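Given below, in the form of structure tokens, are the structures.
Bear in mind that the values in this text are calculations on the coordinates, not laboratory data. Predicted model only: the values in this text are computed from it and were never measured. Cβ atoms are built from the backbone, for glycine too; each structure is taken alone.
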Structure 1
Amino acid sequence: MYTDMFKSFSEQAEKTFAPLVKFNKLCAKNVEELTHLQLSAARSYSELGLSQLKAATDIKDVQSLVSFNSSQIDALTRLSQQMVEDSKKFSAVAQDFKADCDALVAENVKEVAPAA
């Protein structure tokens, strides 16, 4: 008797919390993707900054200063391109997360609607 009651309770709880478990998995996947993107962006920005710092330490005279200043335009161009690419990647992750959440909500509405 108690075994059947606990089994029934366990099945109901599993069914009740299934959407929450799916949402939690979806959130964990999204956080993982965002963390990977942020670490990748931080790495590339750090490498760019360090390369510019090393280039600045090589300034010895006016000619090397002029050369360094002209290389700054290239560095800023690379930085702006990297930022645009990164923003597109972050936007794609956000759109995927929204689409997955919309699909999860639609799935749960279908399950609840016939019961009502």
Structure 2
Amino acid sequence: MSDTAKKLQQIQVVRDEDGYFHHPDLRHFWDVTMGGAEHCTKEQWQAFEAEAGVKTQIVYLESEDMNHPAYVEYFEKGGGVGLWNPAPPSGWWLVEISDTEDGPFAVWATHADTHED
């Protein structure tokens, strides 16, 4: 993330042909800060949140009903996640829809100074 933009900002979401999306500043974190790693520690993620000025939440496709079209498409047909459109809580926005060996997930963000614990 650039030094001039201390906060991760909401941008227009343009998903790829399989339904995935990565906010460019989050992509920078993974590619540059984490050296292309697939995972980070809880402490590294918390440091990212602090630098970006956000709090995050993760939701998983597997938490959807087994009859949800996106669940069927991904888990039963081996397709992408284009049918999955999880709704963010009020004041939050999408920063990533990705996949791991545990299945697809979405990450929401909100500015830390507007949503206190």
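Results, tabulated for the structure shown:
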quantity: Structure (1, 2) behind the derived value -3500 of helix-only ellipticity at 222 nm (-39500 (n - 2.57) for each DSSP H run of 4 or more, over all residues; to 500); calculated: 2
quantity: Of the structures 1, 2, the one that 1.00 was derived from, the read-out being FRET efficiency 1/(1 + (r/R0)^6) of positions 44 and 76 (r between Cβ atoms, R0 = 30 Å, to 0.05); calculated: 1
quantity: Structure with the greatest value (metric relative contact order in percent (Cα under 8 Å, 6 or more apart), set 1, 2); calculated: 1
quantity: Among 1, 2, structure where distance in nm of label points 7 Å out along Cα→Cβ at positions 20 and 52 as derived comes to 4.8; calculated: 1
quantity: Mean count of other Cβ atoms within 10 Å over residues 36-43 - structure with the largest value, from 1, 2; calculated: 1
quantity: Ranking 1, 2 by percent of Cα pairs over 24 Å apart, the structure that comes out highest; calculated: 1
